[in-house]
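Asker: Listed below are the structures to be examined.
Read-outs throughout are calculated quantities, based only on the coordinates presented, and are distinct from any laboratory measurement. From a predicted model like this one, the values you see are computed outputs, not experimental measurements. Cβ atoms are built from the backbone, for glycine too; each structure is taken alone.
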Structure P
Amino acid sequence: MSYATALSGLAGASIDLDVVSNNIANANTVGYKESRAEFADMYASAMTTAVNNQIGIGTRVSNIHQIFTQGTITTTDNSLDVAINGNGFFALSKNGATVYSRNGQFHPDQNGMIVNADGLPLMGYAVNSDGVIDKGSIVPLQIPRADLAPTPSKNIAAAFNLNSQDPVPKTGTFSASDPTSYNFSTTASVYDSLGGAHDVNLYFVKNAVGSWDVYGTSGSPAAPVGPGPTGLLGTATFDTSGNLTAPNPAQFAFNIPNGADGGATTQSLTLDLTGTTQYGQAFGITKLTPDGSPAGQLQSYTIGSDGTITGIYPNRSAQPIGQIVLADFTDPDGLINLGGNLFGQSASSGVAQIATPGSTNHGDVQGGALEGSTVDLTTELVHLITAQRNYQANSQSIKTQQTVDQTLINI
């Protein structure tokens with residue numbers, strides 16, 4: 001029996017060495033979780049009634065436990081590197097099946113798909129045609145390669161202070177080419193349906209205290225904007241406190257000639273003067289913000305803590321291009337280790353609970369960062385020494401039993 005007992009110890013120590021060696025080998029593997037060999041003693045079933053005289057018959061490996069603790073997060077220079085801080089796994093597609101990983105090393109492939117080192121696409125929520133994240137289903141995430149379509153301008157949000165102490169212009173008839181016929185001017189750039197830029201020139205002409213005519217021109221050479229032939233948009237009036245009272249609402253509608261496509265059509269715009277004042281101080285621009293944008297090519301992208309991937313385009317606001325999802329499990333230790341930093345769902349792990357990062361029991365994500373291995377090399381080297389001594393001790397048990405047997409044979 002002692003031979004079998006010692007052999008079970010040798011087998012257990014050998015498996016312990018395998019586990020420790022695997023931990024050491026993966027000390028630099030991104031997202032790796034250290035494992036631990038767990039053992040249980042064995043007793044012969046025929047001896048279970050002999051409570052006071054039970055002698056064990058060795059050991060067995062009861063479980064190889066992978067410990068899902070948080071790894072250290074370090075920043076990187078790759079904006080598509082993603083680290084999970086807390087619970088959860090990235091969802092990846094492999095041959096039509098969903099697999100899971102803590103390794104957040106991703107990059108775009110030749111088609112713009114966000115993939116890992118083995119070419120498995122990262123899953124998440126895509127954006128719909130309106131640029132809104134669609135949470136109806138998870139799909140492989142993709143970095144758009146086509147230019148972002150231009151958005152034609154519709155509104156110029158502007159606010160000025162018109163100097164109440166300025167005199168009425170010397171020249172009574174407005175002319176854009178005659179600075180003596182107006183008090184103040186400025187220019188705003190707008191975009192047509194093809195993304196072409198057009199300048200809209202605005203002129204303010206004082207009639208009397210509290211009354212200003214607003215004119216507009218566009219094009220080169222500058223031509224009056226519609227609807228009137230002179231480019232007059234309307235008259236702005238103010239009360240004795242300098243607040244705009246008319247028009248109400250504070251908007252002028254007008255058309256840009258040849259604005260929509262460079263042809264014979266026109267582009268309709270609105271000048272919104274909300275917030276414009278008439279105080280006894282110098283002319284000033286508080287706000288001048290036309291909407292619309294030209295066609296844009298993706299320059300870079302960032303990943304927020306909620307997994308939203310935001311594309312950065314020139315001359316316009318950032319646009320969402322997708323959102324990473326995380327999968328959490330009731331018992332992560334029940335996952336099947338598939339190798340390649342991948343895990344598969346099992347009956348023991350429970351069904352994957354898919355949600356966006358930061359919701360319920362799901363952790364946050366950090367873009368431009370990676371989660372390191374949880375292996376502590378110092379601890380593993382101590383475990384390695386312990387496992388080696390256990391192996392040697394069990395070998396000595398066999399040697400001792402062999403000596404005893406030889407003594408009996410020699411009697």
Structure Q
Amino acid sequence: MIHVYVGPTLPASDPVLAASGLRVLPPAGHGDLFDTAIRGGDTVVLIDGVYHQAPAVRHKEILAVMGRGVRVLGAASIGALRAAELAPVGMLGVGSIYTSYVRGEIDGDDEVAVGQAPDGEFAALTWPLVNLRYVLQLAVAAGVVDDGRAARLLAALRAVYYPQRTWAAVRAVCRRQGEGEFVGWLTGRREHDPHFGDLKRTDAIAAVRTAQHGVPAPQAAQLEPAVWETAYFRRWSNAFAHAHVGGMTLATEDRVLYQQLFDPVFRERWAAYLEHRSLNPADGGPGMELVERLVRAGGAGLPADRVFHPALDLRDGQSVALLLAGEGAQDRLTVARYAAALARARRTRPGFSTAAVRDDLTRRLLLRVWHCPEEEFDAEASARGLVFGARAVQEAKRFIPGLLEEKNETNEEAVRGGR
């Protein structure tokens with residue numbers, strides 16, 4: 001399967017993307033390459049991506065997907081930029097824009113950046129510098145302008161902030177520079193060919209066709225996970241881990257946290273997880289019984305959860321199965337409802353974040369749920385894999401909007417029932 005991330009450079013309706021075996025996706029953003037539909041042996045063609053309105057796809061995400069045996073090509077836009085940066089470790093670049101980045105003829109993301117339509121079609125609303133530079137080169141070759149005038153015009157166009165560099169703005173800047181003849185020439189060429197001078201489009205088509213013809217697996221597929229397995233990457237991989245269960249798509253992180261907070265016997269689940277992790281260390285080291293490991297760590301006499309705080313890896317199916325062993329269908333429905341409540345709060349309350357949720361309110365809630373006195377709060381949080389009370393409070397805040405909605409609904413039902 002070939003997964004093509006594209007938008008303003010090449011619309012999804014373009015005939016070149018209608019071929020079988022292509023999975024056409026919107027511009028790539030942070031987390032998109034964690035998609036479980038991308039499997040070893042597949043090819044990713046990275047053309048367009050988000051970066052202004054949302055976090056861009058990270059380099060280590062690309063390294064990780066290549067490390068799973070996925071071929072990754074980049075071209076035309078952010079794909080060309082990332083390919084130039086990651087060429088030494090096996091990402092394949094295609095096209096003249098990629099080549100210009102590699103040679104140092106251009107640098108910076110402002111060369112390929114465009115404003116995108118907000119309606120989901122991702123159409124380009126502005127002109128990128130690489131296309132303007134190419135058009136000016138064509139104009140010089142046609143004798144419309146000379147090299148000096150072309151350089152001055154490019155400098156003037158570059159001074160326009162990229163989301164404002166519309167076709168109308170391009171014409172206005174050119175006329176202010178006294179280049180009405182160039183405007184007339186370019187207008188005529190575009191009327192004859194709407195894609196005239198569109199270097200990004202040319203490179204994007206070349207990348208798709210290169211992927212269709214087949215490319216060898218990159219040497220980077222042999223890279224060890226240590227190249228990308230940082231604390232940041234693990235955090236991202238956990239945040240983007242999802243599963244389709246009961247007709248719903250749920251974040252695995254939310255499901256596990258819900259069990260940590262609300263499963264009455266989660267202490268036993270966490271103890272089983274610690275035993276599993278001791279016998280099967282994430283770093284591939286020798287396994288041993290948890291009791292023996294505790295003695296070697298000098299923690300004899302202490303609960304294991306006070307000594308060991310292994311980071312969760314929600315890509316590990318066995319660990320997830322252990323942690324979700326007590327989950328029921330109603331738990332999943334509740335997680336979905338709480339996620340929806342959090343999304344509504346963020347959408348309808350400008351500036352809302354979970355940081356705004358009161359610590360004391362969340363702490364009181366957890367004390368009631370856990371049926372523990374204040375002095376045992378930290379110990380209970382540790383036994384549930386949350387390390388200490390303050391962390392449990394911060395993690396639980398994402399569920400507070402949903403809990404408050406539930407409480408309000410219960411109160412309203414009680415009032416209606418009393419009438």
Structure R
Amino acid sequence: MEHRLVGHIEKALGWDGPGSVGATFARGRLADPELPARLLTPQGLLDLIKRRHLAHPQLRCYARGDETHPSTFLSTQVNRRGQAVSQADMAALGRILNEGGTVVLDRVDFFDPTLEVACRALGWWSGELTSANAYLAVGDTDGFSLHWDDHEVIAVQLSGEKSWEVRGPSRPAPMYRDAERNRTPSEEVLWKGTMRTGDVMHIPRGFWHTATRLGSGSEGHSLHVTFGFTRRTGVTWANFLSDAARADEAFRHDLAGTRGAAHQVLVEKLGALAAEYSPERYLDELRSSVPPARHVPYVAALGRPVGVAAVTEFAPSLFRSDGTVQVCGGGKRLTFHERAEPSLRALLSGHPVQLDHAPVDLVTLADLLITEGLCEPLTDVSSSGYTGLVTPVTFSKQPPTSA
């Protein structure tokens with residue numbers, strides 16, 4: 001999938017592909033001044049919050065550097081059937097912001113089609129699950145204290161400005177669940193300055209950082225989004241091996257009742273399992289086996305969709321073998337005749353495919369891929385997530401054949 005945001009992030013940070021994710025701190029500026037507002041605006045974020053049933057901690061607020069109690073900005077509405085749902089009190093959110101506060105919405109990509117497509121594109125690009133959080137701060141307000149994240153972060157300033165300080169790590173590659181605590185900030189300041197609209201920054205896992213608007217004046221604001229990459233580690237591979245070992249009866253027996261040779265058998269079996277499921281194989285199978293987080297199903301009674309797009313968390317793989325094409329992705333392994341390869345590559349490219357004037361065989365394949373959950377029908381709302389960011393695949397009207 002060729003997404004406008006991905007290409008501009010690479011150029012801004014001086015990267016040639018995703019290999020630099022997690023490597024070093026980097027900072028740059030998006031060359032396209034229209035891109036930030038295309039992704040999300042402050043009013044757009046508030047509109048998303050208004051229309052959703054949200055709960056803490058997905059929606060959080062901060063004032064004067066401290067987290068605000070959820071009862072301050074969340075209300076419980078009871079419908080006519082007596083069912084209670086939680087949603088934002090928009091008047092309360094307005095007061096928090098107008099008095100110099102911050103509103104945070106985690107997983108904003110779950111609600112917004114533009115950021116949903118952007119996260120999918122970044123996931124296909126990086127090979128790692130990607131999500132987005134949005135941070136809206138108004139006035140002269142403090143931010144989060146100096147901290148580090150257990151995932152890689154690409155921060156994009158979408159509107160206004162915010163001051164940051166980024167330091168190096170104090171423990172190499174720290175983890176959320178780790179062998180040692182990581183509470184002492186590094187003294188190494190890598191960068192201290194202001195992020196303005198269009199600026200982009202990459203903060204590797206474990207790098208200490210803080211962001212604030214203190215001293216920026218009471219009239220301004222800041223909206224930035226962070227794209228978080230949950231990268232797999234040697235520990236996650238070892239956990240996978242532990243789960244895979246359950247299939248072998250030898251690993252399910254008690255250790256206390258065995259000695260010597262039986263323990264050596266376990267050592268040898270574990271070594272064989274690690275050799276069979278190398279880190280490379282583990283990553284490949286993980287990416288092909290993860291099902292889409294969600295998708296619109298195929299319902300024949302609703303008629304043929306006007307368009308379709310792939311919704312797998314990672315790019316599906318296509319392999320040719322003995323006159324067939326195998327598709328691996330989204331937890332599925334499907335086999336097609338080799339004649340289907342051009343249509344499959346279009347439908348699984350990540351680009352929206354308009355089915356008007358499309359060949360009959362491609363439309364039939366689209367129906368099948370929707371049924372299997374690798375693609376979904378496009379609606380006006382979901383299509384908007386691609387507009388101007390990902391080039392659609394279209395087909396010209398076929399000329400009539402002569403008798």
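Asker: Identify which of structures P, Q, R gives the largest calculated value of FRET efficiency 1/(1 + (r/R0)^6) of positions 34 and 322 (r between Cβ atoms, R0 = 25 Å, to 0.05).
Answerer: Top value of FRET efficiency 1/(1 + (r/R0)^6) of positions 34 and 322 (r between Cβ atoms, R0 = 25 Å, to 0.05), among P, Q, R, belongs to structure Q.
Asker: If you work out Cα Rg over 2.2 N^0.38 Å for P, Q, R, which one comes out largest?
Answerer: Largest calculated value belongs to P.
Asker: Ok, one more. Between structures P, Q, R, where is mean projected area of the Cα convex hull in nm², for residues 250-385 alone highest?
Answerer: Of structures P, Q, R, the maximum of mean projected area of the Cα convex hull in nm², for residues 250-385 alone occurs in P.
Asker: Sticking with this one: Give the label, chosen from P, Q, R, of the structure having the highest value of relative contact order in percent (Cα under 8 Å, 6 or more apart).
Answerer: Numbers: P: 23; Q: 13; R: 16.
Between P, Q, R, the highest calculated value is found for P.
Asker: Related question: Among P, Q, R, considering only mean projected area of the Cα convex hull in nm², for residues 298-345 alone, which has the greatest calculated value?
Answerer: Greatest value across P, Q, R: structure Q.
Asker: Here's something else I'd like to know. Given a value of -15000 for helix-only ellipticity at 222 nm (-39500 (n - 2.57) for each DSSP H run of 4 or more, over all residues; to 500), calculated from one of P, Q, R, which structure does it belong to?
Answerer: Q
Asker: Determine which structure produced the value 5.2 for distance in nm of label points 7 Å out along Cα→Cβ at positions 10 and 290, calculated from the coordinates; the candidates are P, Q, R.
Answerer: The correct label is Q.
Asker: From P, Q, R, which structure was distance in nm of label points 7 Å out along Cα→Cβ at positions 58 and 202 = 3.0 calculated on?
Answerer: Source structure: R.
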